[in-house]
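> Below you'll find a set of structures to go through.
A short reminder: the numbers here are calculations on the coordinates, not readings from a lab. Since we're looking at a predicted model, the values are computed, not measured. Cβ atoms are built from the backbone, for glycine too; each structure is taken alone.
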Structure P
Amino acid sequence: MDTSTINIILLIFHYLFFIYTVSVIISYIVLAFFSIVETLEYQKKNRFVNYKEILSSSISPSISIIAPAYNESLNIIENVRSLLSNHYANYDVIIVNDGSKDDSLEKLIKSYSLVKVDYLVNEQIPTKPLREGIFKSTNPAFEKLIVVDKENGGKSDALNMGLNLSESQYTACIDVDCLLLEDALQKMIKPFLELTEVQVIATGGVIRIANACTIKDGKLLDVDMPKSMLERAQILEYIRSFLLGRMAWSRLNGLLVISGAFGMFDKKIAIEIGGYDTNTVGEDMEIIVRMRRHMEEEKRKYKVAYIPDPLCWTEAPDNYKIFTSQRNRWTRGTIEVLRKHRKIALNPKYKSLGLVSFPFWFIFERMAPIIEVVGIIYFCVLMYLKALRWDYAFVFFISAYLFTVVFSLVAILSEEQTYHQYKKKGTGIKLIITSLIEPFIFHPFVLYAAIRGNFDYIFNKKKKWGVMTRKGLSKKEAV
């Protein structure tokens, strides 16, 4: 290969990386703008809403909270208590013990005075069979609680069992290790009731990280900032993702995912499409894409809503091994969903879903880590060929770094001006410092996990979830 050919190839790569980088920057600026507008409008519209009077009456729509549990002995009692403490009137809680090998079921039976009952299971969606059976409490204080013990089938299978058991109009699917705030259901059900021109098929809310927070009796008493840089970086990442990402897609009605930690669905639509897919590790994204695809193909007007209220707090990984395992799984889930529903991509039949949301997710989420690694290889090749313009490279890296930091600072400012969850003195400074060093310490692990996820997917490790060892939210109880 002669020198002129090599120069042409390098020039093509140069312009492709330049175009991609500019596209990323522009797209994130646009998303940030729409997110801020949507959040401000939401706050203005809901500033004087009295949720207790409007949505806590006995005639409010029925909701089933479905929480799968697998070896959650450490958290299960505390978190079930938080689910039963909701201010909403017309709801029940379905805990699906998915073949746990620990003493989760025994703890539940003892703490909530459970007894085995005969309960009709309307098996609209196939699931693994029951193991010990279905339990309810003899204590009237826990009359809303239903516990089902079944053979292990995975999170999706457990959620499908909950859908079969539920007699409610709506279902709120939540990770049992999450802490649900008392007014969460009231706020999540509101979009279903107020939008009449279109059918709301799902809603999601902001998820926050509970590491270092004070929790007692299933209630969040105090919000604090963890000392670990890994945990702080995840807090910053969640703020960016939820406040400057998903809010924008909600406004554009292009949301492809609602966090599996907490989301609410129209049960009828969820059952129409066959419930959760048990053959993917990205079940939270897959069910939203399939519900949207179903509505588009049925030519029904619909919306997937998102609200900026911090409604659910979860425990994040506090070591890099567990963190990379989690992100590996997220990557594989994304690949599986995009591959399964590739018919949507650039298909005018699916309108903005096919022409905007799906291509964006593929280019800027699915392909981003691969393009970044190719860029690093390209940089090394230029160095080897002594063709690198160091002045251009310096400007490029500084620009990318500054944009990342500024975007994080905008997210922090948005959090401070809206819900201001981190009120303790110095927490804002800690987040700013985190934003400055995150690209060097945190991002390489995110990139590594994403690349590993791609390799694991290619080499047929698609069903492997990875272990998420938890220390338990109860360890942060107030003394």
Structure Q
Amino acid sequence: MEKKDLKANYTNNKLKKIIMGCIGLLALILVVAYVGIAQYYKKHFFANTYINGMDCSNLTASEAKELITTNVNTYVLGITARDGSKEKIGAKDIDLTCTFERELTDVLAEQSVYTWLVNAFKENKVDHPYQLHYDEKKLDARIKNLGFLDKEKQIEPSNATISKYSEETGFTIVKEDQGNKIIKKKLKKAIVDAVNSLESNLVLEKTDCYKTPTVYSDDPILKKTLDTIGKYMQTKLTYRFGDKTEVFDGSKIGPAIKVDDEYNVIIDNAVVKEFVDYIGKTYNTIFTNRKFKTSYGTEIVVEGGDYGWWLNRNEELKQVIECIKNGEQKEKEPVYYQKAVQYGEDDLGNTYVEINLGAQHLFVYKDGKRVLESDFVSGNVSKGYATPTGVYPIQYKETDTYLKGQNGDGTSYRSHVDYWMPFNGGIGMHDATWRKGVFGGTIYKNNGSHGCINLPPEKAKAIFGIISKGTPVIVYDTSKKK
């Protein structure tokens, strides 16, 4: 081997020894350093150590204890209410202190110091048994004085509901209102829990401290209620009174619809009754005075009598409410106690009986044409049986019957008639064979009937065949002759 090669080998071996020496020295330094740091952690908590949430990294047991004690003594809980108002409860307000049930040196001794490097890269949570103490009466007093508990600021929550009727929008769902009514027992629990955990902030919106609505706008019961109202609102009843029309629809139904606390739809009868009463007041003609042009060419006013349109308001109200519940759309005829021949100011029509008491003469018109006239004998004036004036409807017709009653002296009478046509209670038109064909004149003044219109038999028969139930009978008293 040449000298040159020997020299190179020598140099390489020497370099390797130097490198190995450096590596060994470095390893020794690292071991010494690691062990040294481990020795440090015999008296200090690992990095990233949190005792009951407090950062005690690299602190000694006494330093950690002082930190915990200081944090307790200077503790302040910030409280944020729903309305954004803020309050604070400090340790001094409630005499907050702490006592340690176990020394922190014991906790520190439990550390495996040679694992300090591993623990340096993770969070080390330690639950230490120290006890917090506070004056509960002072806490209650402080809670009582929290500004957001002022009664004037407390707003009860309200459930979602159905709006009142509006001409513009009808009925809608009114969203619930959360309000800001605080349940004091739950508030105290939330505060106590926060204090025991030494939390710095308590946002009440995130707790269950607030009283809440029980019905929200997406509740199926509200949709069901609104659907029911919609059905009612589609009702449309059209009434025709001759050439006049009245419509009962949603605009009149809306104010009548109410929703109770259980979300049941109620129809206010009083509101519907206003419409029914309006119909009765506007179109009833019973008991009204009427202008009438007599067969003598004069125009008179006939007062009294019970002829005319007479609405059965109670029954009509029931039917209208039932129509609303069914959502009906139709033409409706009102329910009447009694009908007239036609609607309008002149509701007598063209078929009627005209009785002139003063002339003791009557006329019968059918379809506008005079078809019959006759003398008659009316009620005995001298005995107080004068036939009442007014406009009346034929109540019914009957043949082969007996008229019964009492005379003024208390005796009874029973008279057979072939044609009986009552129009005013027990007063009506009928044949009177006992008159022996003598009618008209002044017979009625002293020898009249008990109030009825006594007719020649052939005339009574003819009238019976012309008129029907409901035919108007116009009775007036004038001294004019035919």
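> Can you spot which of P, Q the value -9500 was calculated from, given it is helix-only ellipticity at 222 nm (-39500 (n - 2.57) for each DSSP H run of 4 or more, over all residues; to 500)?
The read-out comes from structure Q.
> One of P, Q was used to compute mean count of other Cβ atoms within 10 Å over residues 233-240, and the result was 16.5. Which label is that?
Q
> Compare distance in nm of label points 7 Å out along Cα→Cβ at positions 89 and 121 across structures P, Q and report the one with the greatest value.
By distance in nm of label points 7 Å out along Cα→Cβ at positions 89 and 121, the leading structure of P, Q is Q.
> While we're on this one: Work out which structure the value 10 belongs to, where relative contact order in percent (Cα under 8 Å, 6 or more apart) was derived from one of P, Q.
Clearly, the read-out refers to Q.
> Further, regarding this structure: To test your reading of the models, identify which of P, Q gives 53.7, 188 for Rg and Dmax of the Cα atoms in Å when calculated.
Going label by label, the one that fits is Q.
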